[in-house]
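Listed below are the structures to be examined.
Read-outs throughout are calculated quantities, based only on the coordinates presented, and are distinct from any laboratory measurement. The model shown is predicted, which means the values in this text are computed figures rather than measured ones. Cβ atoms are built from the backbone, for glycine too; each structure is taken alone.
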Structure I
Amino acid sequence: MPGYISRSTISSIPVTAAEVQTLTYFTDPNVFGPAFPEMRTAMKESVEAFKKEGYVNLPSLPGDLGLSAQFIGTVTPGQAILCGTSSFRLDKLDTYLSPVGADHYFKRGLRVSYSAHDAKRFADTLLEETLACYQPPNVSYRNHKQYVAAAFAVKANRERADETYLSLVTQIAKFWGTLLGVRGYSRGESFVARNVGLRSVWEQGRWSVKIIFMDHDSVVIPNSDNGAFYAHGDIHNMRLDERYIWERSHAQRFAESQIGRLNKIYRVNEALDTKGQELARVTLKRAYKKTQQAVVTKPELQRLFTKGVRDKLFDWDMIVDGYLRINGNKSAAAIWKDKMKKVLVDKGYQHDTLDVYLNVIEKNRPFLERHSYLFEAETNSAAGGR
């Protein structure tokens, strides 16, 4: 059964049989116990890591209590146990298949010496999971870089790597497109490489590789009664998801993203990378549109969302698509804005909603333009921009 820890209190603390307030537990060394200094050091590192990853809205509070509040405000200490999520995490695979992989695993991780035989077995184990069907190279192990390169040079492995890479790109795009379709996001938590892994599975009579998303504590799927999309905050959180999936505007960020890691893991060349980008766009749009249609047409999904959400699901798309199509044409913009304001008011929106939405669009224009194909209506007349 899934376990759950109260967000306001933590039960079964080793030092006492009583329930203790979360802030007290994380701030009072007499309550937490002997490992308090180590815990506080880890907590500080965690908060700094979240700030570096884009969690810029942490409360600015001084002192020990302030650090605890920052930590709890970002990482609510309550998590369901997810079954069937054991997998090789992308950040570890990326490191372990790199030239320093064996040293990192044996010397830095296990703090033991290792032989060429140990390192070869380690590499073969990783590659077998990464490719699902793997043919070890017929070469001696001299170093990690040489051996892994030789493995990918085997024709069967190279073909398998290309096939698997494109499959994983499709899986990622399908997952994110589905989440975006209902205006959902995870603030990057479901997509950051440390929370995503690869796993070989037996499916439909053959071995294949699946990407496993392992941490969904921060997933939010808006479902308000009035159905309005709160774009001001939600688009920022969607951008965080994109950042950890495949954003290419910053070289280092891309290298640490899911697709960036997979590029390195599977030794992807430029042609395959380009093919993957094209496939991602097609898959993302298909999943996005399919999800939205399912929400408004399938009874089993309609029951999960309020009438307000279902009635207003396409409004944000209509506005983004229309505004981007105008592309600065002032005369067309004035006519379009008058039309859109009337449409929104008639649907129960506040009178200033369009202005708020347009402000959000301008602030997030690069992100929305990168994904403008998602917002295109099935017919031009529905877009409002022509």
Structure II
Amino acid sequence: MITLFKQNRIRKYYYLFFLPFYLIFGLLRVCKILPKKYILFGAGGGSQFIDNSKYAYLMNKDRNICIWITHSYRLSKELKNNGFRSYLSFGIPGIYFQLFSQLAVVSHGTFDLIPIFLFKVPVLQYWHGCPIKKIGLDIEDKKNEKSLGDIIWIGIYKICPHLNNYYSDYLVDHSKSMNYQASFKFSNPSYIKIPYPRLIPLYHEQLQFEEPNEQLTELTRQKSNGKKIIVYMPTYRDGLDGQLKLEEQLINLSNIFAKDDRFIFVYKSHFVINKGIADNNIVIYSNRDPYPLLKLSCGLITDYSSIVFDYLPSKKPITMFVFDKDIYKRMPGYYYDIENNFSSIISYDYMETFEKIKNEVFSDKNYDTEKGMIFNNLFSNTFYKGGTFNISIIKQKFIDGHA
């Protein structure tokens, strides 16, 4: 079951009751009564330790001013046990750090933190990758007419823009077309190009943060014995029908890979999917963070996920399995002509997907040029290299306005 979006909708109404405090906190910052001290990090709607915010925090955690904020008791306890400065967003220490913050670093929107505390605090929005499928306003604008509720919320956003999860003051975007800006345009962000921290495990081998989990340790052993680790990492599907179709294709893929004992087939679900699946032919990767797994992998099967762009520069085998292309083309729609832009890596059924990955894994043919062309036609290299991960330098250069 997808819960994150429902939680954000509920929280939006809850936070609305605290609108006077939002305005008061902003006034206090303008008057410099609330000094700006701390740099806050959050991700996954405040419930997960994942994505760009996670690795940005890990790169800067030794600075006492860097604080991880979460809405989850479990996660806060887990991070504290690992020696990280993590606090509940609604606890007294968490509220204190949010009140005296100088910068908010988020990966999934303002609801990674408590938006009521963010007025006059710069928000650096990574937005967990460049989307292929349309998001936000590019979907909502397909409606024939706006409801009364939509009109009311448009008015509320003018008073409290941080209640719109897409709010940002600084948006990281490496795409050359910058074609998904409509959802962020209302807050008029500055667009900056700094490397995605979540790609550190893939492209910065000298930087290591975490001990491998048990699954990674076992998969590493299997790989050292000659097994090829193939990861299936699709995006989520809305509705029960979409989920059932995805599960059907997942079973089809697992069965065909099970017939070739050279492979280990690993399934990593999208982080908003809570429902599990049981199948003896599938290794279900349970850790929320897929990037150490992708580093270990020998090939990737995905679809409309932004993980495509993360993985392309690795030059490893990759296939986009788009069995429901026509459905997705209608709703939510694409930012890219996938059949044109990704023709060399696209497949439409599970047998074709298996054959494409198998051939590339065991072929002598060099596919690097094709992948390099796809990536270079769409993105700048700042996506995964160059620049700095030092949050103080980033703030000084891009936010304070001086190098």
Structure III
Amino acid sequence: MALTDAPTRFGARFALVVLGVSFYFVGLGIVAPVLPHYVEDVLGGGGVEVGIVVGAFALSAALLRSASGRIGDARGRRVLVVGGCLLAGLSVLGYGLDGVVVLILLRLLTGAGEAAVFVGAATTAQDMAPATRRGQAASLFSIAVYGGLAIGPAIGEWLYHAHGASTVWAVAGALCLLAAVIGLSTPTIVAGAPPQRSEGRRRFLHPAAVRFGFVLACGGLGYAGFASFLPLYVKHLGMSGAGPIFVEYAALILSVRIVGSRLPDVLGTRRGPLLALALQAVGLAAMSLWATELGLWVATVPYAIGVSLLYPSLFPAVVDAAPEHERSHAIASFTMFFDLAQGLGAPVLGVVVAVTSERWAFLAAGIASAVGWWLLRSMAVPAGSTAVATFPAEQGE
């Protein structure tokens, strides 16, 4: 398949890509609520150690995004999907090896696999989508991500309490390896010959992704706090576990992205992200200030809806602004900012937790979403356009 063969609808192979990657994200979802408990209860760590273990995954994923994008543009998307699932699965199987340091190193390897899987699969989904429905493609593809978040955490908590951490690592690793097998069906996408390469140095970040990436990072900091400290926060609220909240969160995102899959294309790259960031800021602030079980259930609603809109509203602008032969690089650069938000955000919020408590980490993340809202307001983006934005200081240059 070549990128010049423009699709006119979503086909069966698009659905197969989503299905295959769903198994991978279910595996990651199983691990998510167990890691904080494992670090505290088994390895004897505290808030800082939890933040580092959770964030190490995203940090290595961020650092290797660009390299994964170049491989995807040069060698095709299939090698990224299959190789990444294999690396992630094998590393998760080793999580039971003793010690925080060993676990951090294995999380770095899992993050390397994540860099490849996400770039390969997300780029394939865009390659196979009609040009006028790329926001919808991002929404539908994200069903794999949040389907895993809807199913995985509840399974992970049940496995952990019923059978222990070793069973959690075995099941999660096996699902990642199953995703590698399904990934063999990923189409071989050929971008075509790039124009003559200039003699300048290779860019680590694609320029089409940088400004929108900063906005994504501000919004992504919220999930760093949500994923890392929700399992610990619910203990103080007298709840038995975080699984039901993770299910609520992911079910809301799936509902919005399935029923409202055209919303990102309708709202555009200005109104959509502004609405998303405002909802995230409100939800995270409510989690902190309304510190009850009911407050957590209610606050998760605006937060989840905001998350559901942010990524697919920003994504089409990056894809449309990048040349076809650099599409994987642009997507890799854009998604790297989310990984940086997780890799750096989780330890930073861990310090907030160590000094205060989990609830104030949510407030700090809400402030970051508000900063992202302000940044986007400062960028020149037509309301219904996917043009690359510029900050005011750069207009007219």
Comparing structures I, II, III by distance in nm of label points 7 Å out along Cα→Cβ at positions 152 and 176, which one has the largest value?
II
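Computing helix-only ellipticity at 222 nm (-39500 (n - 2.57) for each DSSP H run of 4 or more, over all residues; to 500) gives -17000 for which of I, II, III?
Working: I: -17000; II: -10500; III: -26000.
Label of the originating structure: I.
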Parent structure of the calculated result 27, given that relative contact order in percent (Cα under 8 Å, 6 or more apart) is the read-out and I, II, III the choices:
III
